[in-house]
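> In structure tokens below, several structures.
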Structure 1
Amino acid sequence: MKNAFRTAIICIMIFSACSKHENNVLPEDNGCIERIYLPVTAHSVSSADVTTINGLFSNNQIANGNLRYYKYSRDIFQTLYSPYTKYDQQIVEVNQYTNGLRIFVRDLSYSFWDQRFHLRSGEITKGTSLDTLHQLTLPQLRGLFLASVQQFDKAADKFKDVCLKAEFGYYNLNIGVSYAPEVLVKAWRITPLNSVYPSEYPIAYYQDNGKLISYDNGIQTSR
């Protein structure tokens, strides 16, 4: 009787362990997906603008070693009050990097008036002690993306033959939470391969353990 009881307990434990393992198995898809890497020096502005921006940061003693420039504009700004002063306004929008990897959705915008620093929007990262190694495979990332497309848009079939791109970096889980400390985690950014910023929808972000951070189809963001 005791042996039978022990055997039953062992079987239950094995079944529970197997069930738990199966529930944690991530979806996989062996379709097309490429890993991309965007170096901090791969600016999306012209070489002439890079020189101009470098000068602005240098002359205003702003560290820019971990900033990738992706937008630059220049215009005349006139105040709405007397004496209605006009300024030569230059705006630089940048991605932040740490450990050589991009921090997703952690951008900064710098405004300069007459070549002098005026203001900055966005919080400067404090960096992270996390390494740059990852766990998820490309088939797993593609499987996760298709599962999200199906869950939120019921449109996985539309993307079954679409090649995807995956970028590894970091994500602040407290983004958008006022006065909350920065909590960076390893993360992936998945979009269709041939899509171009700022129209890369759908965009999905995942932690490196496969947990969805956010999914954006261009109309609404789901978490």
Structure 2
Amino acid sequence: MKLYSAWYCPFAQRAWLALLVKKVSFEYVEIDPYLKTNRWMDISRNTGQVPVITVPGQHSIVDSTRIIEFCDQIQPSEPSLFSIDAFINAEQKYWIEHINKRIIPYFYRYLKFSDDRVDTAADKRRLINGLLEFAQAIDHRGPFFNGEHISAVDIAFIPFAYRINLLLQYYRDFKLPEDSVVWRKYRQWYQANIATSSFLQSTVLKDNYQQQLIDFYLPYSQGGGQQDVTQL
């Protein structure tokens, strides 16, 4: 099994985390997804995007959310990323969709430079609202979203939460409120996730990982970078 990834990509980091948490054996392949070679387009099923998992004799698996679920199914050992309880499972998928639709686009929209300060302020408000709803839903037992053990929801969000904390603070002087139980719970969730061995392993490809991310996302902060990530 191979994971085609790009070190800077939070979607690819999702897949890497899922493989590590589930202890699936795989070969990591660093690739530049912007080089749309015929081979890469074939591997990625014409998406040209990471992450992609390939297994000999099988179709490539694309899309980070599908890959999280795939990892959970092929390696049924604990920890289970998705609950076997149908109601909890449905709720987990609800929050992953919330992350994908109510947080990620506004993170990128707020990060990208805009001369229209009204739009920028609106994106910031929507981002904070999306984060607040997520924080309110974190299990009170903690430290992870569903309680004691890491789940698919944690894996789906922590790569983006890390970039929100790092990049928006650096480029937009962005800070979350500090004066409520909900935001303290969010910070506890954040610290628990970035301290896991799987998360730390997924940041080792580059020396001075934080600065490398800051440098990579400079074009985004000036209005450049990938455009489809801002779509609502």
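> Of the structures labelled 1, 2, one was used to calculate Rg and Dmax of the Cα atoms in Å, giving 17.4, 54. Name it.
Label of the originating structure: 2.
> Tell me which of 1, 2 gives 0.70 when you compute FRET efficiency 1/(1 + (r/R0)^6) of positions 85 and 205 (r between Cβ atoms, R0 = 41 Å, to 0.05).
Working: 1: 0.45; 2: 0.70.
Source structure: 2.
> Thinking of 1, 2, which structure, once helix-only ellipticity at 222 nm (-39500 (n - 2.57) for each DSSP H run of 4 or more, over all residues; to 500) is computed, gives back -7500? Walk me through the numbers on the way to the answer.
Details: 1: -7500; 2: -15000.
The read-out comes from structure 1.
> Another one. For structures 1, 2, which has the highest computed value of relative contact order in percent (Cα under 8 Å, 6 or more apart)?
Details: 1: 18; 2: 21.
Largest calculated value belongs to 2.
> For mean count of other Cβ atoms within 10 Å over residues 77-84, the calculated result is 14.0, so let me know which of 1, 2 that is. Please report the intermediate quantities before stating the final value.
Values: 1: 8.4; 2: 14.0.
Structure 2 accounts for this read-out.
> As an exercise: distance in nm of label points 7 Å out along Cα→Cβ at positions 29 and 173, calculated from one structure in 1, 2, equals 2.7. Which structure is it? Display every interim value, and only then the final one.
Details: 1: 2.7; 2: 4.6.
It traces back to 1.
Read the figures in this text as sums done on the coordinates, not as results from a lab. Computed from a predicted structure; not experimentally measured. Cβ atoms are built from the backbone, for glycine too; each structure is taken alone.
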